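Each reported figure results from applying straightforward, stated rules to the coordinates on display, with no laboratory input. As the structure is a computational prediction, the values presented were derived from the model and not from experiment. Cβ atoms are built from the backbone, for glycine too; each structure is taken alone.
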Structure P
Amino acid sequence: MLEVTIPEALRQQAIWCKAFDSPFTAELCDTMAADFEAGGIIADLTRGWITHPIQDALALRLAGALHALVLSEPDGSLAQVWPQQGRAWSMAEAWPVASATLRDRDSWVRAFLKSPPQTNEVRRAVGLWPGLATAAEAFAGPMDVLELGASAGLNLSMDRFHYDGGSWTWESPINGPRVALSTQWVGPAPRFPVHAAIRNRAACDQNPLNAALAEDRLRLRSYIWPDQPERLERVNAAMEIARSESITPDAEDAGEWVAAKLAARAKDALTVIYHSVFFQYPPQAVRDAITQAIETEGARATLEAPLAWLRYEPGGILGRPQDGAHMTLELLEWPSGRKRILADIDPHGRFVHWHGA
């Protein structure tokens, strides 16, 4: 028997969606929970689901399947009742069409549900880029970065984004598609050393997506909540950058991948391993393997080839008290052995409480 029932998982996701300013997705999740309990299409689609529905993000898989159908069939009946581009919506109007669409596209939906969501939230870069700049402060040489759980690797291009923290701004010197990120910033402005620049970048994911492929671009867009069009605009622009730079994460286990990359890392650069809202998902054995590989290489780090680990994760997974859904931005550095909490931060980057470097 599941520890959490599917209706409970759907309603929990509704609570989170309300907290993250998506009233449509919140009401959709509540409606799907009621449909399951009534023996409707949601019960049919999820019959036999034996793993943890919250850890599997089952609610987001279902919502993503519907949004994918809306995006791929813009003239279809479902698209006419979905809140695209700020359109007013009514769940009383939308759900009957959604239910009928799920039944009509049963086989396609079941195939879609097999893959876990990959949101690749671009606005997390409002914490990641200042974090990388902080890591670069103590080293005047080049910086190489390695991202774990990168999905399509959109945030590997964070040095090409434009940032507005209210009290500070940072403009990328590189021309191209514009990804403009703003956030509610509290605390001192971050420092950006003039030498802070990414020389080499690489990433891995168990099931990487490729922004050059139409099917993968659709999947990335589908997990953006449809009543948040500004997020969709950001991911569209970031995908254009990823396509122009031919960014493709490696399809590998994170523990094995990071160990191999660290063994072959450059000896003239700062190497930074980073990840965002990733570390809670791998099994404990994989988390242990990642930690061991980084700490082992950290013990070998030198002033000429330092190492840093930037983690944008729930506080609980980092051994801190968990403050609701807030995340912690933590930086570990070698050979100094320094460990700093840089910020408390929203999972979608909407606000940052920067503690200063």
Structure Q
Amino acid sequence: MVSTVAQSLLAWYAKHARDLPWRRQRDPYAVWVSEVMLQQTRVETVIPYYSRWMERFPTVEALAAASRDEVLGTWEGLGYYRRAHNLHQAAHMLVTEYGGKLPGEVDKLRRLPGIGPYTAAAIAAIAFNRDVVALDGNLRRVISRLIDLPIDPRSPEGESQLRSWALGELPSGRSSTFNQALMDLGAMVCVPRIPDCVTCPLAQFCLAFQRDVQDARPVRTQRRPIPHITAAAAVLRRGEQVFIGRRPEGVLLGGLWEFPGGRLEPGESLETCLRREIGEELSVEVEVSAKLGIFNHTYTHFHVTVHAFECELKGEEPQALEHSEVRWVSPENLEEYPMGKVDRAIARTILEHAGRPSVSG
């Protein structure tokens, strides 16, 4: 029997569901890719990346057969690059152990790289219609308001109450539409700020709305401000080429290419920092010359400001001490090497200056 809450929700969803490309066919591979891309990334940002990805890697087999640089290059700009590595590794597992097919059970999905509790539940519910609840940010917010949850929904007790309510309302055999309906309600109506309670199909069931505390739900535990890091990067030149190194696997931006450099230590000047970092990374000395630019970016847990300098090598050829591989590359070919946003911005600045004489000290 379908509850009145579920009936109201599903009736609303039948009229107002978002037209998202991964919903146009219930392909488990498409659902998996979209859910991984949507982790900490907005839908409107994901859509063009998803379309390019599916055009280039339309099947699990196509993804497994691709090179690491093909995968990272297609992902470039979407951030959180560990997600791309995990998709690639999981595709290999699916081809070798599962016949290229995603399993529909949560416990089997959890064995694949990069698939945690939420993603496993989302794939099982949306692609396979298993009777599970995928608690993303939208569901946490919607249900927190519906039951007027007075604690942080991310806490163990808060999550337990959300899951208990959702499983009690979930109509058996309709998990795919139920989960996606709650997702869409949170994205379109029950938004973080100024929810549209007047048009909400669940307003009559919403305790927070009835008590006029919807703006205070969900409860948020105050987070610490994220730190700011200052760093320096070197643009080393050899004739018409510039030097780049590939970051090792298992670190932030692992597998991507970068311009060498690192974090400013207390009491250091940018020039001193760069000479020290290049010595540690490449076992060479450099003379720091003109500043190429200042580049800012915000990651999940910190802000960074990178000061990029033209640098001149003094003596020997750089050694790959902290990179998995290194190369000298023509500026016009830098686009072929997948990079994080800061290094891509540096690369584009180099390309803009290509043809102009570099300034040396």
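P, Q: which one has log10 I(q)/I(0) by the Debye sum over Cα atoms at q = 0.09, 0.14, 0.16 Å⁻¹, for residues 61-260 alone, as calculated, at -0.41, -0.88, -1.07? For log10 I(q)/I(0) by the Debye sum over Cα atoms at q = 0.09, 0.14, 0.16 Å⁻¹, for residues 61-260 alone, the value -0.41, -0.88, -1.07 is produced by structure P. The greatest value of FRET efficiency 1/(1 + (r/R0)^6) of positions 205 and 349 (r between Cβ atoms, R0 = 41 Å, to 0.05) among structures P, Q is that of P. Given that distance in nm of label points 7 Å out along Cα→Cβ at positions 149 and 285, derived from a single structure, equals 6.0, which label among P, Q identifies that structure? This figure was derived from Q.
Once distance in nm of label points 7 Å out along Cα→Cβ at positions 29 and 309 is computed for every structure in P, Q, the highest value turns out to be that of Q.
For structures P, Q, calculate mean count of other Cβ atoms within 10 Å over residues 21-28 and state which one comes out highest.
Once mean count of other Cβ atoms within 10 Å over residues 21-28 is worked out for each structure, P has the highest.
Given 5.4 as the derived value for distance in nm of label points 7 Å out along Cα→Cβ at positions 77 and 269, which of the supplied structures P, Q does it correspond to? Structure of origin is P. Here P(r) over Cα pairs in 10 Å bins from 0, in percent was derived from just one of the structures P, Q, and that gives 5, 21, 25, 20, 16, 10, 3, 0; the source is Q. Out of P, Q, which one gives 5.1 for distance in nm of label points 7 Å out along Cα→Cβ at positions 5 and 293 as computed from the coordinates? Computing distance in nm of label points 7 Å out along Cα→Cβ at positions 5 and 293 on every structure in P, Q gives 5.1 only for Q. For mean count of other Cβ atoms within 10 Å over residues 13-20, the highest value in the series P, Q is held by structure P.
Tell me which structure, out of P, Q, gives 1.00 once FRET efficiency 1/(1 + (r/R0)^6) of positions 157 and 197 (r between Cβ atoms, R0 = 30 Å, to 0.05) is calculated.
P
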